[in-house]
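Asker: Several structures are given next for inspection.
Just so it is clear, none of the values below were taken in a lab; they were calculated from the coordinates. Not measured: the values here are computed from a predicted model. Cβ atoms are built from the backbone, for glycine too; each structure is taken alone.
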Structure 1
Amino acid sequence: MRLLLFLTCYGLIVLSSTHMILYLNYRALGYTWKAVFTFILQTVDFSIFIGACIGLVIVYFSQGPSRLPFS
């Protein structure tokens, strides 16, 4: 279960950060850095990124089982 949560959070981080990097192309259209970063902070992708980072930290640092299931 922890592996599934870890991979899901990691995948969400990769997808949302990729979208946020693509939003930097607005800079080539003539927008200022402030406008681009303000837009990125207001998108759903940023919220997903923050939530997935928190989830990944929780999954990584939570205590696992004290012994293996088949030992």
Structure 2
Amino acid sequence: MLLWIALAVAVVALVALAVLVHGVVGGIGRLRRELDAGARELRPVLEQVQATVAAAERTKAGTKARANDR
């Protein structure tokens, strides 16, 4: 009798563990897809920011060069 109870507890524990692992793996997959989608959406914004920073640096360098010429 005790053996059957121990076996039932072990089976229930394994099923619970399998459900938890399935949930965690599924969550990781969803998180990875969301991060990839976010990166795809933000890539054009990042490129625009980088272009703006580069233009600002060129303008700043040109302003310094003109100030040194005076």
Structure 3
Amino acid sequence: MNKIIFQIGLLAFCVTAVVYASMGMDIVEIIAKAFVVFIATIGALLGVVFVASMMTVKPKETNEAEKLA
């Protein structure tokens, strides 16, 4: 799972770098902005995975006394 999230973050970094380079920005500014997008993408994906894992319903364990009552 971590490898997939990291690869999606790298994809976002590369796409952002290409888009900013086509706009004619300076190389330092391109890398800085693309790094911010990389961190934001990883943060968002980790947040989605965390929320999705919290939303899964786990069956409640019951004992025999609760079944009879």
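Asker: Quick check for you: by Cα Rg over 2.2 N^0.38 Å, which of 1, 2, 3 is greatest?
Answerer: With respect to Cα Rg over 2.2 N^0.38 Å, the highest-scoring structure among 1, 2, 3 is 2.
Asker: Could I ask something else about it? In terms of distance in nm of label points 7 Å out along Cα→Cβ at positions 6 and 38, which of structures 1, 2, 3 is highest?
Answerer: Largest value of distance in nm of label points 7 Å out along Cα→Cβ at positions 6 and 38: 2.
Asker: Among the shown structures 1, 2, 3, from which was the value -37000 of helix-only ellipticity at 222 nm (-39500 (n - 2.57) for each DSSP H run of 4 or more, over all residues; to 500) calculated? Intermediate results must be reported in sequence, preceding the final value.
Answerer: Numbers: 1: -23500; 2: -37000; 3: -27000.
It was calculated from structure 2.
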